[in-house]
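Engineer: These are the structures, in structure tokens.
A short reminder: the numbers here are calculations on the coordinates, not readings from a lab. Every value quoted in this text rests on a predicted model; they were computed, and no experiment measured them. Cβ atoms are built from the backbone, for glycine too; each structure is taken alone.
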Structure 1
Amino acid sequence: MKEIKSIIAAYDKIDRATTQAALATVVRVEGSSYRRTGARMLVIDNGEWVGGISGGCLEGDALKRARLAIAKSTPTVITYDTTEGDDFQIGVGLGCNGIIDVLFTPLDFCDQNNPVEVLKSCISAARQTHIIITVTYLQGDWKAISPGAVINYTGETSLSVFENKLVEAQLVKHIAVQLTENKSSPKCILVEEGNRLEVFIEILPPEINVVIMGFQYDVYPLSRLIKELGWMVTIVANPQKINTHIAAVADRVIAPEFFGKLQIDQHTVIILMSHDFKTDKYNLPLVLATAAPYIGMLGPRVRSEKIWGELEEEGVSLSTEDKNRIYAPIGLDIGAVTPEEIALSLAAEVRAVLSKRVGGYLRLRKISMHDRE
């Protein structure tokens, strides 16, 4: 989400009277790659660019490809194969051992359905998961759609542009599966009479929102790190007690009495770090009543267990499901000591939990880091 916002900000600053631009989007990855599907790079015809489609090894060639797409006014898919030893193959010697398809789309500033405008509409909409369908290849007779077209899917009627009920039905099935898996993926649909359609179906969830219930000094380094990651920061505390530096970093500061009005979904995590036993004990039942998949409690294990025990004695029972959402002590075991290191440990655990990973050493991982197409 951070990359998308940076691209939108750069796009909005373009002098449209004198400048042209293209968007490069990774639409398929086979094997290993530094960036995954959905990675983007805005290229301006003066050579400036924002975002990235690799670790820097393909961007040079991508600049040329984007300018060519602008000159031809035609979207083009380019395949970068880093598995081959061909001296003429861009990416040879990188050792990435992957194949990457990148769609280069010239941007028509007058088209409200160009890919950046579609992204803008998603970002400005209410907090929800968006589905974006990008047409990458067409074979046969397609009257109302062309390669490079982008559709913001809001329901089955969004697919009427394909003018083909078989295609619409198959896309609906693919979207349902990908929503369940929370995974973006390219798809190929074969239609009668030799028509063929290739699309990239992107599942674009809302940005992670970290709700911090506390206002002590260690909230500041945590908030800064969260913002650097491109996540949202919501502070729940008395606004009059919050340091101005913390307030300046946070997206929102709300008083505790308005906590119940927050929109808390599966992409929201809550951290109890008031450094006050009674406050954390009071807040825990409140946050357990939400849909937050991650609830962190700062402090040693014995402190958290004491809170749970007292709540049980007072008739507030914690179910197994509740305890599975609670992470106490908070963070990954990296030997963190300073507030900055603790923030790193905490953010890494949040990312691991939301990704359904265990946070171990990658060198001990027996399977690929990412799902393989």
Structure 2
Amino acid sequence: MMPESVQVDLFDPKKIPDNVTEYDALFVNTTTPLNEQTLPEPGNITFIATGSSGTDHLDLEYLKSQGITVADSTGCNAVTVAEYVATVMLVISETSNITTKDLKAGIVGVGAVGSEVFKLLSGFSIPCVLYDPPRAERDPDFSSSYFAELRECNLITFHTPLTVSGQYPTRHLFNESWLNNTNYQLLINSSRGGVIDEKVALKMLEENKLKQLIIDTWENEPAFNPAVVEAARFATPHIAGYSIQSKRRASRMIINQFCEHAGIEIAELESSSAYQPKLKDSYNSLTGLLMELHPLGWFDQKIRDLKTLGKKERAESFSLLRSESPLRHEYSNIRVPSQHLDKFPELEKLGIKAI
């Protein structure tokens, strides 16, 4: 994928190479923090890219002060995260006797990911409240709902970056101010750990003000809180945006930006072929079929197996589970026998097509 003229060396994301200053560019993921402490002397580095939408692991102000161009892959996993949210919604609806007609979704953060969530949920005729004051200020074509309107929703899903300063900090955006409402059926955090106050979420579950908690990103990640796992309906290790297609998009985006920065020709990228999973001839429930197509349930069981470990071992196992598990295919790349689409029309709304 990278042009042949570029020498590429790999390194453990947990440890920045001793000779890092010899490189012209550095490509990282969210597990590699880059700041004045971890990269005190940038040396030859003029370009840093992260294969993620979020950049809270990068000290952008410091890096730019060192003359470093910073690139990210914003939007690369938008479809994948939206599919995670929709999958959760469909499974909860079927297993908790809540129909999609009973749901009203509050989408907090309407950037690339939140917009895809809106598009996918709208396909199931679920009304949505779009809450994003920062976007409303910079985008004249977007109008944010009021915070009070979120209280009318029974499904809340977060898609914001993690920020601690400015006019709209998002750390503990979900906090005690939400306790006044008792209408929440479903709370999903697949944005960043710390956007929701986990203690408040646990309190709401205990007081029956919140029925179901789905959590993919964690406070103090990777040292997740076992009590939150125990209380959650689904718990996963920060993999909502992980798919073969999202990884390929992320790689393409940051490589293109690097090639433009370096003034070299962009290499071509081959498209992936459609995936045909091995399925049974019939399924008794949509949930049963979705659990074959999406690893939501598999990851949930795996993280529950880790909750009794000590803090250090728990954190290390979380990171390994996240980084070394096989990637799934996005629904739009999946082909299934037509009888499944006939029985479960929801599959086509997710983007799945017939063989």
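Engineer: Given structures 1, 2, which gives the highest value for relative contact order in percent (Cα under 8 Å, 6 or more apart)?
Structural biologist: 2
Engineer: On to the next question. Given a value of 1.84 for Cα Rg over 2.2 N^0.38 Å, for residues 158-221 alone, point me to the structure among 1, 2 it was derived from.
Structural biologist: 1
Engineer: Ok, one more. Any idea which of 1, 2 comes out highest on Kirkwood radius over Cα pairs in Å, for residues 6-181 alone?
Structural biologist: Going through 1, 2 one by one, Kirkwood radius over Cα pairs in Å, for residues 6-181 alone is largest in 2.
Engineer: When Kirkwood radius over Cα pairs in Å is computed for each of 1, 2, which one produces 23.1?
Structural biologist: Corresponding structure: 1.
Engineer: If you work out mean count of other Cβ atoms within 10 Å over residues 70-77 for 1, 2, which one comes out largest?
Structural biologist: Structure 2 comes out on top.
Engineer: Right, next: For structures 1, 2, which has the highest computed value of mean count of other Cβ atoms within 10 Å over residues 142-149?
Structural biologist: 1
Engineer: Where does the value 4.4 come from, among 1, 2, when distance in nm of label points 7 Å out along Cα→Cβ at positions 78 and 262 is the thing being computed?
Structural biologist: Clearly, the read-out refers to 1.
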